[in-house]
Structure P
Amino acid sequence: MKIEFPLYCTVLAFASFVLAGFTAVAETSFPKLEALIATADANSKIPGGSVRVVEDREVVFDRYFGAYTEDSKIAWDEQTVVSIASITKSVTATLVAVLVGEGSLSFDDPIAKYLPEYAELTLQNSDQSVRSPTIAECLSHTSGFPGGTMAKLPRNSPIKSGDQAEVARHLATQGLVARPGTKYAYTFRGYAAVSRVIEVVTGRPVAEVMQEKLLAPLGMNETTFTPGVSLVRRHPRFAAQAEGRSDDEVATQIESLRAQRGPFVNTAGALVSTPDDLQRFLQFHANKGRVGQRQIAPASVLAKLYQKQPANKNYGLGFSLRPGGIVGHGGATGTSVNVDLKTGRILIVFTQAGAPNARPLLVGANKVVFP
């Protein structure tokens, strides 16, 4: 069942941005975007979603449509929280840039500098020695690790039961499938290794480091690997299970689910977030690392995230690269974010319909906003 979202909710969304330090103005007309949204809204495979366009720090287009699920009575609105999937990679790479700016590590550091088990790697199914991949190679998917996502792991994979240290060691014992820097293979594995490096360098869990060094300074207060009761109630995938239950009951459900998933934090794809938070994140990049008067990361360091890396076509460090200085990322859940680093124009498209189902909306919106 589709639920139309009333116009006054868009007004409320604008008001929330004024309170959050953003400025809302009269909306810019995007008839082609409206048509794409209408088509998506009529598609039963896309129960709901949102599209936001920002120019000069101002929200000029903000639409929410549909409901959490096809059978849900909960309207998709500005409070909806989504799993952003691989957009998480951009956030993790940005955290690494912050640490590089602080002098804690370097993009060119070999992983073995921090994780000794990576000093003696071999190619899979052979006894050929290979060097350790660098942090940059891990972030650009040219580390030599096999490609693949967490979703494709076998049910009994040690990765599903280990912590960051155990997973990093397991990946080292499995070896590489290519020499580092020679082949592009899209994978969570390089990010898993880097997340353990972050823990070794800082002496703290990677999720805590991300919160302190990046999310909190940027005001990304609803972006997290571990959503609590409030966020779960506003998440399309979990809201139905939480409906009608007390906060204590929902909290117990959350703890049970986390216990089943194990302690590993997937820094390549497990964040949940909101349009407001990702607007702050993309604006941070458009502002060359500044939040207000504070420089969180040097512009020169962030610029390295947007440089095409050897052995791949259109990928930097945690960011997909498009002509004209447009950078961003997509997610398998049916999400997409992009920012024009020259003009500051931002596009945020959210669904939870899966990338194949959402592709016409995701691709079409990008063509309209970044012609």
Structure Q
Amino acid sequence: MRKTALFLLAVIVGLAAIACRPSRPNMAPRPETFGFPLMEESSLPFEGTVVGPVRTRYGTAYFSAREGFLYCVDVLSRRIVWRFKTDRPLEAPPEVGENLVLVRDAGNAIYGLGETGRLAFKKASAEAVTTAVREYGGRVYYGCRNGRVVALEEGPEGRTAWETDGGSAVRSGPVFSGGLVIVGADDGLVRALDAGGRTVWTFKAQGRIRTDAAVSGGRIYFGTEDRYFYCLEAATGRRKWLFRLGGAPVQAPGPAGDRIIVATADSVVYCLRAGSGEIAWWQPVASRVIRGISEANGIVFVSSLVPGVAGYDLGAGYRRGEYAAAGDLRAGAEWATPYLVLIMPDPASGGEKIVFLKRDKRPVASMGKPSAVRR
């Protein structure tokens, strides 16, 4: 009897603990098997003309429209959750941080929005902003045309925490590693700054840095207009390896496990080994990759000037399949469980639409009755 009472007491305590536990954040469903062929499950038209790539996180997609709209779309239910209107047109995609969704308009005003689309702060930059605006460690960072790097507090006023002295225009970053804020400039100089804005190390690359860098495994990967591609140790800035590409990088590199994916201006996609810089594989593509690259489930998705998306095997580089779109893509393919999403023109509305692709599991159509067997 006593054991039964103790057991019931333990059950009651356990249920109470579960009831009092804070709710978990809204996470995306577990990734499922994904691959070709692809089919359009549905689409969602929206007002405006998309600018830059779609950002995805936890089953949510965010994108900018040139007309000044910032959209938040729940991918699983395929609906617009909220839309925010900026004062001026938008010329850059949003950036998704731990606490904020950040975007800047054509007047160099920076907006920080909470997950419900409520404006947390707005800050006008006195200088032209020439990088992404990103969040790290409770602050917001960006680079300017005059070479300055600025850090803002996340409070309602967006107070300036610090800013560095100017130099060559900052075009790359900010990216983050181990408490460092890392940016690249037109003169090829890479700077790593600490939480107080002090320079920890610098590295001089050969050529202008005009595309974003990537950070993975304590290393920084970036390319220059002179076709050099670098790997640096993030903590010290020491060069780990250098590779000469056939063309200048046109997009930020894409880390994928122990590989780095790079698209270049000569219409080639390289897959480099992250540890050594050796080529794992490379593939020529039909046209210049202007819509970016992404990776999911061991497939590298490439969106170029040709309408549609091609998929390459991350390990061996062979073509896994392709999806022929009805028109030119406005934004490249991005994985957001359980769909691959992209943006295309919408003939019905005369505007654009976000398209949700999934694996086509329909049986192959029959070609008719089989012929009689001849003996």
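Quick note: the coordinates plus some simple rules give every number you see, no bench work behind them. Owing to the predicted nature of the structure, the values given are computational and were not obtained by experimental measurement. Cβ atoms are built from the backbone, for glycine too; each structure is taken alone.
Please compute distance in nm of label points 7 Å out along Cα→Cβ at positions 309 and 325 for structures P, Q and give me the label with the greatest value. All intermediate terms of the calculation are to be shown ahead of the outcome.
Values: P: 2.4; Q: 0.9.
Going through P, Q one by one, distance in nm of label points 7 Å out along Cα→Cβ at positions 309 and 325 peaks for structure P.
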Problem - Label whose coordinates, when mean projected area of the Cα convex hull in nm² is calculated, return 29.1 (choices P, Q) - result: Q
Problem - Which of P, Q leads on FRET efficiency 1/(1 + (r/R0)^6) of positions 117 and 341 (r between Cβ atoms, R0 = 30 Å, to 0.05), largest value - result: Q
Problem - Identity of the structure behind 23 (criterion: relative contact order in percent (Cα under 8 Å, 6 or more apart), calculated), options P, Q - result: P
Practice task
Work out mean count of other Cβ atoms within 10 Å over residues 45-52 for each of structures P, Q, then name the structure with the largest result.
Solution key: P
Handout entry: helix-only ellipticity at 222 nm (-39500 (n - 2.57) for each DSSP H run of 4 or more, over all residues; to 500) derived as -1500 - corresponding label from P, Q
Key = Q
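Upon calculation of distance in nm of label points 7 Å out along Cα→Cβ at positions 77 and 133 from the atomic coordinates, which of the structures P, Q produces 2.8?
Numbers: P: 4.3; Q: 2.8.
Only one of P, Q returns 2.8 for distance in nm of label points 7 Å out along Cα→Cβ at positions 77 and 133, namely Q.
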